[in-house]
Structure 1
Amino acid sequence: MEREVPVFMFNGFLDSGKTTFIQSILENEEFSKDVNTLLVICEEGEEEYRPERFVGGKVTFYNVENEEDLEPYPLEKARKAAGAERVIVEYNGMWQLSSFIYAMPEQWIIAQEMTFADAATFRSFNLNMRNLVVDQIQNTDCVTFRNLDPDSEMIPELHDICRGIQRGVDIVYKFNDGTEKVDDTPDPLPYDLDAPVVEIGDNAYGLWYAEMMQFPDKYDKKKYRFKAFVGKDRSLGRDEFFAGRHVMSCCVNDIQYAGMLCRWNKAVVLKTGDWVILEAKLSMEKNRVYRAVGPVLTVTGLVRTSEPEYKVVTLAGTGVDV
């Protein structure tokens, strides 16, 4: 079996600071000593690399001009030809990240993902290209904003946008005076995880679901009460159904049903489209429906109810009228 190849992914729109950051880490002896690197460049910005300043192992450049050119075989061929033990990717902010993920050779794994943004243009991108902004932030480890003053009024808005997409993401602000700050603003949850039965408000489902999938141990073995849309299909047993909500991560085109498997000895009376308020104990377990570990709810109480004001919710904890 071939050894795994770590991939360091750097996202962001043009001129967001990706090249400058990559240049700095390739000049860092601790990061680059005795390690050969394949540098995959997916866009050309104003900033150019200075390879004469690189330290440590050999760095081989590999340019990808078009999104459709991303293919596993040429990527792995380039890595082997370079004798590279790791891959650094300067990704094109106008391309979907899934294009690269699907093109990764089998032994490549994402070791770290970072996103860079120019605060002066980020608002506009978020307004006009929301799907790409969500794509860059939803799985990243850290978002770094540049072109800010320390007392900028934009900081709370930048915080809300990032944490609304991914609650656990780290945020760093690089200021024009050369200083920087790590965002330490607290984000209180809209429910009490220490309550005997955790009440999930009508519009908090998306946030709760995303948090639960990101931090499963934190949500395991607790009781919850929430309003849900029932789903049933042939893959389920007589005493099983799905309960969840339709969640929108960025726009109406990506609305998905985020449902969880439920067990209830009276499930046969339910049908797809019913709205219910259920109380249940959650456990993270592997089962045939998920084919992996996932949340399973053992229902302890259930009543039918009317549909909520908003049928669709967001990851930020708000309802959407669609």
Structure 2
Amino acid sequence: MSIVFKAIEITDREVITSFTLPSPFRNCDFSFANMCSWRFLYRSEYALACGFLFIRFRLDGPLSSPAYMFPLGGGDLSEAIRLMETDALEQGGYPLQILGVTQPGKEKLENRFPHAFQFIPSRDYADYLYLREDLIALSGKKYQAKRNHINHFNKLYAYSYLPLTPELVAECLRLEYKWYQANHTLQDAEELSNERRSLTFALRHAGELGLTGGAICVDRQIIAFAFGAPVNHDTFAVHAEKADVRYPGIYSVMNREFAARLPARYLYINREEDLGIAGLRQAKQSWRPVFLLDKFLAMKIRPCP
């Protein structure tokens, strides 16, 4: 038996989320919106076999080694891993690589295949998980600076919060372009260009991707926006957040307002990785994550028993 993969399309949302939303995994990689809006870069594909959803992609272009996400489903995990290993070999003799493996997945692999995998951690790709209620209430001394930012903003500006609708997309894209012009450098131009392409696709197909978004408006002008999508039944991922920093405190306002409008069923908000960027790491830590979701690359180093 072999796995037959196909490219991920917007129309695959229902079948893919039928596996991801009930799953216990909270990492942002399992957001359908993420998979679909970044498929241009990673050639993301999926397959269904033996009761599992398989996700396959390429790390460095069309001729590079394949990588996989942890299989989701209720079948025989041993059979699923063997199918993935066979597929990796058929793709060019590559060893099986499973990316974004969190601790529960790591334990399953270790229990099922003792000493068969090498687990390589990466702090830069750990997801930041927050309690939704913490980001709304901002209670206690640890959030004093955030409350000060918001209070200062409220003294300076009268604002409104607008749900993201198709009518707002063009203005959000104009704000993102201003942000890009102000922030890109020669060193990160390619990365930010890829982010722009993903973000543009997501905004233009927000409804089809199942995105939830919102914007802050001052003097009839959008000065910040954010959007995201569910990862599973209790975790919502924020995929993008942009703001005009000429308005002091705007990111704090955007963050809280967005969190406050998410459905109560989402216990956690996943604000994704910091990618090792010092300023981004400091900003994410300042919101006091309830925990970091460590992720590993699981590299197959011995044959399955």
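None of the figures in this text is laboratory data; all of them are computed from the coordinates on show. Just so we're clear, the structure is a prediction, and the values are computed from it rather than from any experiment. Cβ atoms are built from the backbone, for glycine too; each structure is taken alone.
Tell me which structure, out of 1, 2, gives 3.6 once distance in nm of label points 7 Å out along Cα→Cβ at positions 130 and 186 is calculated.
It traces back to 2.
Could you tell me which structure in 1, 2 was used to calculate Rg and Dmax of the Cα atoms in Å, for residues 122-217 alone as 15.3, 49?
Answer by label: 1.
Identify the structure, out of 1, 2, from whose coordinates helix-only ellipticity at 222 nm (-39500 (n - 2.57) for each DSSP H run of 4 or more, over all residues; to 500) was calculated to give -11000.
Value -11000 for helix-only ellipticity at 222 nm (-39500 (n - 2.57) for each DSSP H run of 4 or more, over all residues; to 500) corresponds to 2 out of 1, 2.
Using the calculated result 28 for relative contact order in percent (Cα under 8 Å, 6 or more apart), pick out the matching structure from 1, 2.
Answer for the origin of the read-out: 2.
Tell me which of 1, 2 gives 5.0 when you compute distance in nm of label points 7 Å out along Cα→Cβ at positions 50 and 290.
This figure was derived from 1.
Looking at mean count of other Cβ atoms within 10 Å over residues 10-17, point out which structure of 1, 2 has the largest value.
Working: 1: 22.2; 2: 15.0.
Largest value of mean count of other Cβ atoms within 10 Å over residues 10-17: 1.
Could you tell me which structure in 1, 2 was used to calculate Rg and Dmax of the Cα atoms in Å as 22.8, 71?
Working: 1: 22.8, 71; 2: 20.2, 66.
Source structure: 1.
Determine which structure produced the value 1.32 for Cα Rg over 2.2 N^0.38 Å, for residues 74-161 alone, calculated from the coordinates; the candidates are 1, 2. Before the final figure, lay out each step's value.
Details: 1: 1.32; 2: 1.88.
Of the structures listed, the value fits 1.
When FRET efficiency 1/(1 + (r/R0)^6) of positions 34 and 234 (r between Cβ atoms, R0 = 30 Å, to 0.05) is compared over structures 1, 2, which one is greatest?
Numbers: 1: 0.00; 2: 0.95.
Across 1, 2, FRET efficiency 1/(1 + (r/R0)^6) of positions 34 and 234 (r between Cβ atoms, R0 = 30 Å, to 0.05) peaks for 2.
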